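Below you'll find the structures, each written out as structure tokens.
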Structure I
Amino acid sequence: MKFKESLRKTIHLSSLIIPLGYRYVLNYNRNLMFSIMLVVFILMLVIEFYRLWQKSFRKTFWLIFGMVLRHKELYDFTGATYLFFSSVICIAFFPPEVTFFALCFLSLGDTSAALVGLNFGKRKYKNSNKTLEGSLACFIVCFVFALCFKADPVIALIGALGATLAEASRIRIDDNIKIPFLSAILMTLAGIFI
């Protein structure tokens with residue numbers, strides 16, 4: 001279980017290509033990035049629905065990707081589909097810099113929370129598999145990352161807190177949606193008032 005989740009989160013880091021590509025390759029070209037991500041998201045939906053409707057394809061899909069999938073993903077969308085959905089929405093509705101940090105917080109914060117929580121977590125939240133140590137790792141990684149990339153310290157703090165609260169929350173929405181949405185909303189609001 002630890003190995004499977006650690007492998008899953010290590011692969012999750014590859015999603016950094018989305019915000020890094022948006023910032024450094026496309027220079028925050030919102031229209032182009034939105035178009036690319038929308039096409040990828042639609043392709044993911046086609047694969048997901050085909051997988052859910054076709055038992056033979058579902059078995060093949062599970063044989064190929066089962067090592068990094070959670071059991072609930074056998075009959076539900078994968079985390080990747082939720083990640084592409086949140087990327088499309090963030091690109092469409094939030095300022096480019098906010099989107100960059102929100103998507104990076106998802107990749108880095110969620111991964112660090114899981115890896116630290118699984119390997120060093122001792123203090124679990126009540127009725128949860130999340131740990132205080134994992135939450136602290138999420139917050140520190142997000143906050144330091146934002147400061148290193150020259151975010152306003154107050155916005156970095158608020159965004160990192162939002163990502164951490166979303167990651168630790170027991171709200172039954174996938175982390176790949178909760179983390180970028182909450183951190184993006186809070187950073188956008190902070191940007192208005194700062």
Structure II
Amino acid sequence: MGVKKFVVGNFYDENVLFPAVKKVRRAGYKIHDVFTPFPIHGLDKAMGLKDTSLHVAGFIYGITGTTTAVSFITWALTIDWQVNFGGKPFFSLPAWIPITFELTVLFAAVGMVLTFCWLCQLAPFIKKDHFNPRSTDDTFVMAIECTDKTNEADAVAFLNSVGATEVSVQYRETGWWLGRYDQDTVKYGKKIEAA
């Protein structure tokens with residue numbers, strides 16, 4: 001994972017940011033990401049992002065929990081330790097429904113939280129670089145990834161023309177890594193400023 005160059009524009013109004021995202025995409029620039037202090041309805045569609053598959057993962061985790069519960073209870077009560085509960089059959093599915101339901105919910109909930117954290121790169125002691133720390137407070141940040149075909153002077157001028165108030169060229173690592181926020185790091189010969 002190397003250091004990449006980004007043209008970063010700050011916006012102070014979501015009503016300026018939203019049309020700017022559409023114009024940047026139409027102009028053919030590659031949007032790395034847009035960072036906002038609160039969710040903006042429809043921004044994912046404007047950026048061209050696909051719908052999440054988290055609900056599919058939740059279904060798979062839930063089915064895994066159901067299968068685990070029914071399989072274990074069946075093995076425990078019909079094969080390993082047969083106990084006669086007031087004359088009920090050893091395979092008494094209606095009596096197992098509460099435990100099966102609880103294990104289904106547990107597997108789905110824990111699995112979806114872990115999947116969400118993995119997809120969003122959230123974990124303790126993980127250093128995520130910010131293009132502008134104010135994006136968590138009161139400003140909107142759009143980062144355009146510079147490719148071989150990107151002229152950064154044109155990209156800076158274009159962001160200024162679509163309403164960005166502050167535009168800068170930054171070098172950032174795109175992934176996530178173990179580290180500390182309070183220290184500058186040097187990677188691949190370029191200094192990465194601490195956020």
Comparison of I, II - label where distance in nm of label points 7 Å out along Cα→Cβ at positions 49 and 73 is highest: II
Highest-scoring label, criterion being percent of Cα pairs over 31 Å apart, among I, II: II
Relative contact order in percent (Cα under 8 Å, 6 or more apart) from the coordinates reads 45; which among I, II: II
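Tell me which structure, out of I, II, gives 12, 26, 23, 16, 12, 9, 3 once P(r) over Cα pairs in 10 Å bins from 0, in percent, for residues 33-144 alone is calculated.
Source structure: II.
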Mean count of other Cβ atoms within 10 Å over residues 65-72 from the coordinates reads 16.4; which among I, II: II
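Quick check on the output: -13000 is helix-only ellipticity at 222 nm (-39500 (n - 2.57) for each DSSP H run of 4 or more, over all residues; to 500), derived from one of I, II. Which one produced it?
Here the read-out was taken from II.
Here, each number is a calculation from the coordinates, and none is a lab measurement. Here the structure is a predicted model, which is why all the values come from computation and not from measurement. Cβ atoms are built from the backbone, for glycine too; each structure is taken alone.
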